[in-house]
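What follows is a group of structures, each given as structure tokens.
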Structure P
């Protein structure tokens, strides 16, 4: 026979059990909140326009960290990783604020927005990599000054009974003639002011001063060597080494009677400065094969093919467009150049330019493709024209 437990003892046992259970629950809640606190609290490095600071923040995402650091971000600014991305303790967040830059390219000024910190990053983001001359060192930080860029151009120099087609990236005629190797003597006349802007295709005529002296200098034209280059599209050329005219010095025996030169006999002719051979690369790479333009339905490429066809651009042109934007962005709607701020499928610089087509320019491939096709048509005529330019210049 089991002995009954007194009611009072039962109540005491139940009370102890309830207290123990409540204490356990409190401890569990404290532990959970402490764990959550530890997860949310973190120290993160934030690089804002090249200046790095340590930030103690509470939150899970990059946006939480930036808010804690009081860093504001605009629609044209670059943030990496993206603001919605999770961030762990010890992570790094990079912020580049977009700023307006006055760019002067061969005398033509334009305003652009860039997130570059230095002159070098700015011109790299613009695709102006090779054969350019800048008004500031590439390592200098961008400031409020106008950044002047002089691109490569051909100057036709008529001198000493011959025409020399020289290549230069000089900004003025004076510097262009120096690059090409022309030596001017006192009294020589030039058809264009020496301080005038050097532009592509400029013709400069030099009239030598009459001389009765014993030494005469004249320009010696350079040779041109052509080399096939399979990395350049067929039909395009690129100057690898700019030619430079040489200088020949001729010495004469001059006989003067009554202050008048009556005879002049050549004694010697010396090549005092040999010419430099110009090396030109000839593209041999065929244009993208129009037979290889099959794209998956529902993709940005498929949309681009339809939109290009609506403009009358068939498979030949779409093959160029496909390759062009493969190289630029991989046809990714959120592709972003961290240095320049170029954005989207066509890599518009800045990306907000595409807002002229639609407010959804950051996420809608149709908006981006429309803007990109408009840009190509206005500047290069066709996608293959844009692709050829990119192949030779490195940008479009």
Structure Q
């Protein structure tokens, strides 16, 4: 019996400890203080996240989670016991009770309903409340914070890694950042096409008459602009320039009709089956291009079969089996072959964190915007008395309570 009493006492002490607001404030201040060196001191390999993944910091988070869990249970229990608690308060007649002029309980309930109060009428007692959503606002905040923490724990089961590959190679292995080792991806990633898109470039080039060997002129044009020749009979459109392969594409127009494309390479030119329009482009000059977008056409392969295809761009990832694939890098090896790099991330708790974040905002709005108030009315001797049960603190609360009393008494005055 003594042992049972001692266990109950210990549990009660722990319950009070973890439900303490002082513990919450202490933990939050402590985490804020210890986070300072984790933010300003540069760690090894620049991995700031390793500081916050240390066992002792996670221990602080665990204590905070236990504190929030116990506080959440207490707030839920408090909300569910409102009916019982208000009934106990109505059983007494405290000094704060206000005597009403109206002597009809049905009229009083009708007036309260008009003010937005809903409640129960039992015998000669009535209690009513409004803003129940606001009452549960703090509980929603607690639950959403716990859900965010749970989502963060689930996120530890995911990974962040990279793949660097050549075109048409199938990659089944990725480099994991946390373990600093290669791990199986679970499917194959293949790049079928890679392309760089640049902002429009300003080009400077010469047009030469090959028959006469004379230079027609030196022209400076932005991609998309054109040049008029031979009194407007010919028009040369600067369509595109590939700075990687040094290929200039000019669109040739004669009399307003499109003739064909003139392609100028580093080691030659090409008209295809077109007749030479009577000029050649030479001495192409341009400034360093600025990359606008990186684009890769990829295929997901499982068991030798393509199960998904798509285009990955910067900030436009492709998702497969919960793995998000981002375009991050590109390059060329010494032989001139293109390579492209991807970042892969998987976070099983991401959806939970997003949903909980929305609930957190809704809970905060409910707690601060929707006030929760409750009043009770009971008969004592030959009169009815109004009891403020919840939500009437401060000057604004007193003003609101006075307004309710005036509305309740106004009904009695009309009858008189």
Volume of the Cα convex hull per residue in Å³ - structure with the largest value, from P, Q = Q
log10 I(q)/I(0) by the Debye sum over Cα atoms at q = 0.15, 0.22 Å⁻¹, for residues 98-233 alone gets -0.98, -1.27 when computed on, of labels P, Q, structure Q
Identify the structure, out of P, Q, from whose coordinates FRET efficiency 1/(1 + (r/R0)^6) of positions 122 and 346 (r between Cβ atoms, R0 = 30 Å, to 0.05) was calculated to give 0.95.
-> P
With relative contact order in percent (Cα under 8 Å, 6 or more apart) derived from the coordinates and found to be 12, which of P, Q does the value describe?
-> P
Computed 2.9 for distance in nm of label points 7 Å out along Cα→Cβ at positions 50 and 90 - originating structure among P, Q | P
Which of P, Q yields -12000 [helix-only ellipticity at 222 nm (-39500 (n - 2.57) for each DSSP H run of 4 or more, over all residues; to 500), calculated] | Q
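Who wins on distance in nm of label points 7 Å out along Cα→Cβ at positions 74 and 242 among P, Q, i.e. which is largest?
Numbers: P: 3.6; Q: 7.0.
Going through P, Q one by one, distance in nm of label points 7 Å out along Cα→Cβ at positions 74 and 242 is largest in Q.
Read-outs throughout are calculated quantities, based only on the coordinates presented, and are distinct from any laboratory measurement. What you see is a predicted model, and the numbers here were worked out from it, not measured in a lab. Cβ atoms are built from the backbone, for glycine too; each structure is taken alone.
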